[in-house]
Structure P
Amino acid sequence: MKNVTARYVRNLPFGSLARVRKFGAAPGPTQQRVLQKLIATAATTTWGVQHGYGNLSRASNIVKDYQARVSLSNYEDMREPVAQMRRGTENVLWPGKPRYFAASSGTTSEGRVIPVSSAMLRSNRAFSLAVFLNHLANTRRAGLLTGKHLSLPGWIEDDDVRLGTRIGQISAILAESSGRFTRPWRAIGNRHSFVSDWEEKMAAIATHTMNQDIRLIVIAPSWCQVLFKMVEEQYRKKEGADARIGEIWPNLTTIITGGVALSGYRDLLTDYIGHEGVDFVETYGASEGFLAFQDDLHDPAMLLHLDNGIFMEFVPLDELHSESPTRCTIDDVRTGVKYALHVSTNSGFWSYELGDIVQFTSTEPHKIKVVGRTTEMLDKYGEAVFGDEARKALLKAAEDVGARVLEVHITHTRLGPSGIPAHHWLVEFDRAPDAPEHFAAALDTQLKAAGHHYHDRREGHAFGPPTVTILKPGTFYSWLASTGKRLSVQTKVPTMHEEHQMADQIIAFAESEGRIIR
């Protein structure tokens, strides 16, 4: 392994990290250059011809002219062009015919399929390398180069729309197309990575890796706890003794996460590990591209990657559905403002609404936190509770009563005889509160502090206190498995939904399985 490591160091593409250093010095010009390259590359496509990209690529003010010609879009605007690409039509949104299509993880838009070009694959690999190399440079954890790296990709299969194409989740597409470079460090091969049954796959990975020298894990934090539990169970069966993850994998030093927010899982994962010597690095990506990563372990905000084949626009959230919303570029953004993120990508999506809400914590450099989805808001009765506000209130309320949360789903209660609406919280706890009524009161207090709309309606008795149903740990996972839907690393229950049908289904399942604690 020593010789392999030396060769690995010699061949590391440090240019991926150098690009990160360069765009920090010139964020605006970097984004303009990215846009110019995207437009020039797509000039002869059907989309490019329709929007005059040939002349536009030479415009003196390319951003202004681009925004004048290309409207903000969503998936419905892209659905038919993507369908043409899947059928094999060339040069539709991006040159050529993509071999891969990503099934998006978006929980509010079932059926989204995203073309993944060769250029996007290169950008995604460069992003992953930049994250790794930045962490290596900051921590000097050379041991990462001598052990095994474990990732948990989703599903992938042949696309039955056209022979020779593949469809799956972006993590699996990256794993399948990674090539030989990473093989010496991969803890699992394709035989385990692409097992179709999710529970069988998780068990196989746990069994296969528990005796390996795992140094780094790349995973969604919501599934990391499931993996850790399975590894501990397999170890107990084999060794006849209990052990923490930190004892099973004593050289584990780094966990790179994405997909869902890390904040609600970090303490739980640290407990599984058994010590605080593991670094957590959060990333922000989607099927449409990888966008930001935590470049400083002491700052939870993530650095926007401004030179990764994606041009970004930021629409103030309160203008999102207006007739002429402001389309801010990286030069225009301000800290503290909620923005709906739109992207133009090197797979051919143009000013496309990603569905995420971001806030800048800094503009020198440009760092963000993801504070929710554009659809992740409860405002049916004017209470205006955003996803990030709900999560913060939940975690603080749990801390106040000595509890610890695993998962949550929030909806509205059915209106009773009083006619006063309220929220219904379905909560799984790793450590349940001793007095659930105290938790509900603490949650109400935190929600009042988080937003004046909720506060005013509660104080005016136009909105009721939250109703809390406590579920046994693992209920959400078991319910998902019971639905017959394909489970994967990207599967998740939405945090919020204005209608209560999903909550009704979960409660009915929990009642039938005896999984309701209170």
Structure Q
Amino acid sequence: MCCGFLELDTKDFMEIQERLLLQQLRLLNDCPLGKKLFHGKKPETMAEFRRLVPLTSYRDYCPELSEKQEEWLPAKPAMWAHTSGRSGDYTCKWVPITQEYIEHLSVILYGIGMLSCASHRGDVSRIPLDTKLLYSVAPRPYISGTFADILRTQTPLEYLPSLEEAEKMTYEERISKGFQQALYKGLDYFFGLSLVLVKVGEKLSENSKKIDFKPYIKHPIALWRLSKGLIKSKLAGRHLLPKDIWDIKGIIGSGIDSWVYKDKIKELWGRKPLDLYSCTEGGIIATQTWDYEGMTFIPNMNFLEFMTEEEQIKVDMDRTYIPQTHLINELEAGKTYEIVITSFHGGSVVRYRIGDLVKITSLTNEKLGIKIPQMAFEQRADNIMDFIFVRLTEKAIWQAIEKAGVPYNDWVAYRKTGETEMQLYIEPKNGCTIDTAELSETLFKELTKTDPKAKTLVPDEFAHIMDFKIKVDLLPPGTFSKYSNFKQAHGSDLAHIKPPHINPNDDTLSILLADVEEIITVKKVSTRENNTGETDKISIEQ
């Protein structure tokens, strides 16, 4: 029931996809939101749907979803979830979740819990009867807290602390309380952002020298766990780690850079995290299995389409263009695609661009006998700098720089993989001085400030927990002018002679951060004789 998707082949997968899509189309064709998104058309087949319906972004669902206008929806929602949205665009994105969707999602979530503690197919030996799970995620209505709530419909769980108690606390308070309860009661599972798992584990290790045993004298189980852990760490000649105290059955991690932290999590917690690919709009899209390699797609939560880079460019140039997409049985190993989803079970997103690129690592997992394509998250496909709870757009950063009132010519910003720091390079106007430390602090406050409209989690709380930073460095006068001259001299179109403000690639950064006059280009112009009797030369230009 929970892991049956691992037994499917692509033919079975597509049969499920088509059947559920046709059910969803019947709901969409009869509701106001569907009529709006379909522009008056009524697709009745999978082919018609892909041919007639344009791609969408969250703006296409405003104000219906942002204002929770339930009368527009294909089915009545049982709850609403939201994500942190885009800084500078909208505070959050509200997404409705139906009861039918909840039932299917709860089964998938339980299956993922099974996979996280399995060592081989069919292994259920480590699943505890009385499951204790540290509450380390964002509270409802964030999707991670919503997952925690939905999972309870499938199995008895004891969250440490309880969901209701945790949601009245700050993040640090509930982590502290959860660990305190875990000393008394034990801890079986850890679910949360991979980066948070590392931060929490490191903090616990750093504080191990300050442990006061007196409060635990009257609690022999807690005292035994701490004593056992300290002995294990002393014998190993290192600081106390979470794995010394608890025998974790399974760890489920998520986040765009989750793969970066795998080894560190195993070092701290004693077990690798099972990686998920999920989002607020699509629930669970893919999951790893017990080999911790590529992720396997889930067939019954969303209709999945995949768009090539060439089609992305056409869509970005013309929003009315309806692209040619690929289905799960049309993918090629080694290729990268932008993923597009349509939610099933009365959901509301239709041909929705999440904004992610995924790489198809292989068409099957031969070692495990899985016959569905395997994927890995590659990168964002849009101009968002994603720090999970702090998602920055070009507009947001630009507005913050303008509010700071610094005299500048231009700027670029990027995030290194696995790091929680935004690097901003800015070129001051000639003769002007910019205090980089002061500007870094000003931008941090502006980009993580509390938004009273959110009424839920405050972004600056998670910015602190996740150690989000902004580092500003100055570029020499004339840097951007030299870059434009360089690109123009090498034949770039006028529309592409300026670097992108967000996430410039390595080539762009190397030009900006080096003396452009010293960049060497190699051109084939002629020197040695080839088999046609002509000569090929190599010239080096600076």
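Compute volume of the Cα convex hull per residue in Å³ for each of P, Q and report the one that scores greatest.
For this comparison of volume of the Cα convex hull per residue in Å³, the top structure is Q.
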* Structure fact -> Comparing distance in nm of label points 7 Å out along Cα→Cβ at positions 237 and 341 across structures P, Q, the largest value goes to Q
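Figure out for me which of the structures P, Q the number 6.0 belongs to, where distance in nm of label points 7 Å out along Cα→Cβ at positions 133 and 477 was derived from the coordinates. List each step's numbers first, then the result.
Numbers: P: 3.6; Q: 6.0.
Source structure for this number: Q.
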* Looking at distance in nm of label points 7 Å out along Cα→Cβ at positions 93 and 117, point out which structure of P, Q has the largest value. => Q
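Bear in mind that the values in this text are calculations on the coordinates, not laboratory data. Keep in mind it's a predicted model, so treat the numbers as computed, not measured. Cβ atoms are built from the backbone, for glycine too; each structure is taken alone.
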